[in-house]
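Each structure below appears as structure tokens.
Derivation of every value follows stated rules applied to the coordinates shown; laboratory data play no part. Everything numeric here is computed off the predicted structure, so don't read it as measured data.
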Structure I
Amino acid sequence: MNPVRLIAALGCGLLFGFGLALSRMIDPAVVRGFLDVTGDWDPSLAGVMAGAIPVTFIFYRIAAKRGHAVAGGPLAATPERTIDARLVGGALLFGIGWGLVGLCPAPALIAWLFQPWALLFIAAMVAGMAIERRVLREPVADPVCG
């Protein structure tokens, strides 16, 4: 593995993680407040997403013109736009987990620094991914290592 690619990936990951922590997306109480649209709704995470989408759009366009990501790997291909049972089922399971715990994968990887119980969530999440890969027998390409 090219050390420059590793450093670029580490830098991007640190930037992303800092942004998650700064925006409080790693706080399950904030996430649950956002998901509680019928109760005491906290719209702050909608603002985080509204701010992140245009920034991501701009930097993705820059990377597309360069022909590769900062870490040197190819940009991820545009996924299929087919709405099928696998997509709906996965979205439902993801939503159930997100709603019950108040964490999704990236914030969980940072939350354990402040909330040690998140390590259990991460372990269960990794186990769930391993089970899914074994059941469907479909390898997933690593966007950093290729």
Structure II
Amino acid sequence: MSTEENKELVRRGFQALNERNWTAFDALCAPDYVSHNGSMTIQGYEPYKQFLSMYFAAFPDMHLGIEDIIAEGDRVVVRLTFHGTHQAELMGIAATGKQISATGINIFRLANGKAVEQWANGDDLGLLQQLGVVPAPGQTS
């Protein structure tokens, strides 16, 4: 696939997630998809889908926006924004009702018209500060 086709595949993936269209998203990912996310690696598409579902449950109005998209060879890099309202538990953090906005960078590796691997790095500290779990600089705990 060309770099433009690879970028379009990734765009369709973000659109499917924003529309909560799992059927469309399923068609874009390989069954043996691997996600490297911070200190955690998720092996397999179904466990990755469960991981994403945890975020959609906690932030039902979650929206992922593509700010920049760059491709070379079989890799596509996305600088993204994540917006949502914390309405249910997330990894032991009770719902706060707070609206959050965070950023991240994802690198996707594509093969045979599907996403097969991802390296994700997000502003987890900023997210925890916005949820009030970690004090922001200059704030008391």
Structure III
Amino acid sequence: MKYRYTEKDIELLGRIMRAEAIGEGREGMLKVGNVVTNRIIANCLTFRDVKTLSDVLYQPNQFASVNSPLYNSGRATAKEKELAKKALRGHKLFPATNALWFHSLDIGRDCRPTWFDQQLSGRHKNHCFYGPDPGVCDELS
């Protein structure tokens, strides 16, 4: 990944990974981190004007959990920071490899085949991941 990150970025990413996926385990949290970092490097769709981790997290109508107690209840743990660093260094896990979206499901529900007009790339526990069609976001390839 070609993004020069700061200690603040590690902290913020660790907190959003916790808030969005604490119940999904380390792998699920890292996949959420993949979506966040993908949005930083993507220069396509609704992510053309987001260039920093803060831009991504606070982009309107994207991460509701930035207002949640899990996000705002304190500093990221050592584990969360370790996962954040992995994501920022470009460690990718399928199905979030090129995903720009995810959403959480109620238990027992199936993933929608599309989300924001993008195709389902896969599922991890109760999170569904969606990526752009081939050729739409070349910087993610």
Of the structures I, II, III, the one that 0.96 was derived from, the read-out being Cα Rg over 2.2 N^0.38 Å: III
Structure (I, II, III) behind the derived value 139 of volume of the Cα convex hull per residue in Å³, for residues 23-102 alone: I
Given -21500 as the derived value for helix-only ellipticity at 222 nm (-39500 (n - 2.57) for each DSSP H run of 4 or more, over all residues; to 500), which of the supplied structures I, II, III does it correspond to? I
